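These are the structures in question, set out in turn.
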Structure P
Amino acid sequence: MNRIDQKFSELRAAGRAGLIPFVTAGDPSVAATVPVLHALVRAGADLIELGVPFSDPMADGPVIQLSSERALTRKVGLRQVLEFVREFRAGDAATPLVLMGYLNPVELYGLGRFAHDAAQAGVDGVLLVDCPPEEAAPIRAALSAQGLQQILLAAPTSDEQRVARLLRETGGYLYYVSFAGVTGAARLEQESVRERVAAIRAHGTTPIAVGFGVRDAESARTIAGFADAVVIGSALVERLASAGSPAEAAERAAGFLAPIRAALDREA
């Protein structure tokens, strides 16, 4: 069983909501990336989304855009990201890891080659923000051939027919974008998200992770009351941005995530 499926099976059996932090590979530094990943696991991450730096991250707000720009100035590309994954896997064989990014770097790398190298490195899933299901068949086939899952996105504007298709075709979990906008915005309307997640659930049993606008323990705890997992990115990336050393970055990552983990456990 894929590590993502195994994790959600364990969470469901325990009656717990998953906690999924997002960080950008190569930020706040190349040397800090893997220590931060391990620190997040120690602080209670159930799954990690590792951002692949890209020059035009159109779905991301300024915090993650800037983190991507900083990583690119350090020459962090897809090959380096896979090296981070290999290094992480040397110390952690259990935590699911999803690469989150955009289609262009994957196409430049080569779909088949990317899927092979990602699987060998220890990646479990791939979420490509700009790859809708209508265009996903080639990458899905390449990933599936290597035992990798393609995570798809649903938005408040997704109609019922599209939601049903997304649930059929996504791997691992469906990432529900809590509002039509970019990452990092602070306008999470919790009741509307609750209602929308309930409507999505009517179409299937695939786990639903909610992201965009989740910034702290309070908002995470609320989302955990009706979602299978909570994704938190911009607030964490912002906290890490000015870390002066790998040790400081790891300490900040753990210090940020631990209270959120505690809040979700109280909700359970």
Structure Q
Amino acid sequence: MAYAALAWYDHIALRHLGVKHISWIYISICSFTTYALSHNIGASVLSGAMVRYRAYSTKGLTVAQVGVLVTFCALTFALGSILVGGLLLTTHPAMMQRLSGMLPDIITDPDVALTIGLGCLAIVGLYVVGSLMRFRPVTIGKIQIVYPRPEITVRQLFAAPMELVGAAGIIYFALPETGNPGFLVVLGVFLFSFSAALTSNAPAGLGVFELLFIKAMPDVPRLKVLSALLVFRLFYLVIPLLIAVAVVTIFERGKFREGEDRGRSDPC
């Protein structure tokens, strides 16, 4: 479910760019490989950009188009994270108290958490209004950020939450029933821990993700939480990484053979 949503990220970004000649299968394989590698390597935006350019340039995309695609996928994840975070904080503001000691006390206060949640939903609402009203592009230096068409925005608002729910679901089902705080709490803790791990740029968020997640789950024995996180790493990171390495090897071998065949057929 999570990796299907990640493939949807790329498809949405390509639709935003007006690119329609690349098949769903190619997009899915490229997206899977990109995220499987970048999640494990770290610096996901940069490493993901390199893999995407290598794959999509063979389909005619330019450096600028790949740059927009990478930025748009990152924006989709950020938008979905803000939306899910806003919904969780407005419906379960007391959830922030699990982060006491990791964040300033003022932020973990339920009333402040509710305000933050409403602010997050307001940001998403503004983005939707900008898409509907076709606001002018936001200019940051030489970069122009164009509001997507409404049908693209709707897809963004479904894709990122779907990815987060799928990934958090691995941990939820791996946790024991005794002391399990429920899926919404697991989802909230996952969102915080995973986002922090991504921003840390540590390879696969190793150590950062586990430390934050375990501290935010005092209801469950630490060893049980760690076991669930190992299951998550196996299914979400390790197995996809092994598949991605095989895909890259096959892809590069095919390109190498194409180059050899081209060289033999060249009369010069």
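Every read-out reported here was derived from the displayed coordinates using simple, explicitly stated rules and does not represent laboratory data. As the structure is a prediction and not an experimental result, all values here were calculated from the model. Cβ atoms are built from the backbone, for glycine too; each structure is taken alone.
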Checklist entry - Which structure, out of P, Q, was FRET efficiency 1/(1 + (r/R0)^6) of positions 32 and 200 (r between Cβ atoms, R0 = 35 Å, to 0.05) calculated from, if the result is 0.90? => result Q
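Out of P, Q, which one gives 2.2 for distance in nm of label points 7 Å out along Cα→Cβ at positions 112 and 208 as computed from the coordinates? Each step should come with its number before you reach the end.
Details: P: 3.9; Q: 2.2.
This figure was derived from Q.
Suppose Rg and Dmax of the Cα atoms in Å works out to 20.4, 75; of P, Q, which structure was it derived from? Kindly include the intermediate steps, with their values, before the conclusion.
Values: P: 16.8, 48; Q: 20.4, 75.
Label of the source structure: Q.
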Item to check | Origin of the value -24500, where helix-only ellipticity at 222 nm (-39500 (n - 2.57) for each DSSP H run of 4 or more, over all residues; to 500) was derived from one of P, Q | outcome: Q
